[in-house]
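Presented below are the structures under discussion, each in the form of structure tokens.
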Structure I
Amino acid sequence: MPTNPHELKTSVVNEGLENANITPGEVDAFQAIGAVGDPTLVAIAGLVLASGDIPIILAGGTQMAAVCAIIKSIKPTFDFSRLNLATTIYVAEDETANLLDLLKQIDPEISLHVVDPKFGESEDAGLRLYDEGFIKEGAGAGGAMFTALMRGSSISSLRRKIEKVCQLK
């Protein structure tokens with residue numbers, strides 16, 4: 001969708017909270033997640049908390065910001081300076097997601113890494129839809145691309161490989 005349906009999302013969450021007899025602001029994070037959240041986010045937060053001192057790359061945008069918020073609610077003293085959140089430009093520049101502001105509210109030490117795969121230059125019509133705002137990303141694509149770039153890939157070679165995968169459809 002080229003426009004983020006915030007009103008629809010908000011009404012669905014509010015209805016879920018109401019059905020669970022939860023009043024926003026008067027419940028802990030786990031009760032809210034249990035009612036309307038994604039339990040996978042709690043599992044990811046647990047993995048990060050148990051990881052010791054190793055640097056972490058969270059692959060995703062606003063969902064991984066939610067993981068950071070869960071971590072902060074469990075352990076307010078967590079060292080976010082070793083946490084890296086990697087996403088695409090499509091999520092980072094989505095004003096309706098407001099990712100950078102979300103991360104600053106959680107902890108200013110969270111490093112945000114933004115990848116621009118330049119899908120507007122792609123030969124694949126589906127990938128060009130990203131630049132038109134119809135697709136943001138999915139399944140940690142920004143984190144996967146960030147990791148590939150850190151390992152020496154270039155944006156153009158990465159995009160060509162993604163185009164090859166799209167041709168398999």
Structure II
Amino acid sequence: MVGVPAIQLRERDLPTGELLSLAQEVHALAAPRAVPLIVNDRVDLVLALNLAGVHLRANSLPVSAARQLVGSDRLIGISTHSVEEVRQANDDGADYIIFGPIFETPSKRSFGAPLGVDLLADVCRNSSIPIFAIGGITCERVREVRQAGAYGVAVIGALLARDDIGAAVREFTRALEM
């Protein structure tokens with residue numbers, strides 16, 4: 001897990017017991033390395049396992065309700081797909097925003113056409129909290145989204161499609177440091 005700044009556990013289809021077991025396993029690996037574990041939408045698991053934070057979908061629990069539950073010491077992130085959603089996340093007190101899809105990617109087609117780097121630059125200029133670009137992000141595209149103002153990137157396929165995930169993480173780490 002060297003170079004991984006955080007792990008977001010995103011498993012929408014697992015029953016609670018299985019998700020709890022998976023979260024415990026990942027947390028056992030991440031905690032000794034001081035890698036924060038953030039779970040999608042499951043405030044109950046964040047509290048039960050004393051995890052770093054919760055990541056909310058755009059149509060999920062409101063940030064203000066999540067904040068009341070998890071307190072001020074845990075992270076709350078939110079996925080956004082429009083300028084208005086980014087504005088709302090800033091107003092609601094989210095700690096970070098995932099914005100996209102920036103580029104074409106099969107996993108984000110349900111959210112519509114890619115938003116592009118120009119819109120990413122616009123929302124980054126108008127956000128007081130960090131924005132992470134998602135959707136079709138490759139090592140070659142990291143510089144472009146960082147130049148647009150993205151604080152960082154969130155990736156799924158770029159890691160899971162690789163035989164050597166560790167090598168992919170190292171490549172992304174180097175790309176983000178440039």
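Each reported figure results from applying straightforward, stated rules to the coordinates on display, with no laboratory input. Treat the numbers as computed from the prediction; the structure is a model and nothing was measured. Cβ atoms are built from the backbone, for glycine too; each structure is taken alone.
Here distance in nm of label points 7 Å out along Cα→Cβ at positions 99 and 155 has been calculated and equals 1.5, so which of I, II was it run on?
Comparing all candidates, it corresponds to I.
From which structure (I, II) was helix-only ellipticity at 222 nm (-39500 (n - 2.57) for each DSSP H run of 4 or more, over all residues; to 500) calculated, if the value obtained is -15000?
Only structure I yields this read-out.
Could you figure out which one of I, II the value 2.4 for distance in nm of label points 7 Å out along Cα→Cβ at positions 67 and 83 was computed from?
II
Taking 0.95 as the value of FRET efficiency 1/(1 + (r/R0)^6) of positions 11 and 43 (r between Cβ atoms, R0 = 25 Å, to 0.05) derived from one of the structures shown (I, II), identify that structure.
This figure was derived from II.
Check the numbers for distance in nm of label points 7 Å out along Cα→Cβ at positions 91 and 131 across I, II and tell me which is largest.
Max of distance in nm of label points 7 Å out along Cα→Cβ at positions 91 and 131: I.
State the single structure among I, II that was used to calculate relative contact order in percent (Cα under 8 Å, 6 or more apart), giving 15.
The structure behind it is II.
Here mean count of other Cβ atoms within 10 Å over residues 19-26 was calculated and came to 10.0; which of the structures I, II was it taken from?
It must be structure I, since only it matches.
Name the one structure among I, II that log10 I(q)/I(0) by the Debye sum over Cα atoms at q = 0.10 Å⁻¹ of -0.37 was derived from.
Here the read-out was taken from II.
30, 21, 13 is what came out when Cα extents along the principal axes in Å, for residues 75-122 alone was calculated for one structure; which of I, II is it?
Derived from II, not from the others.
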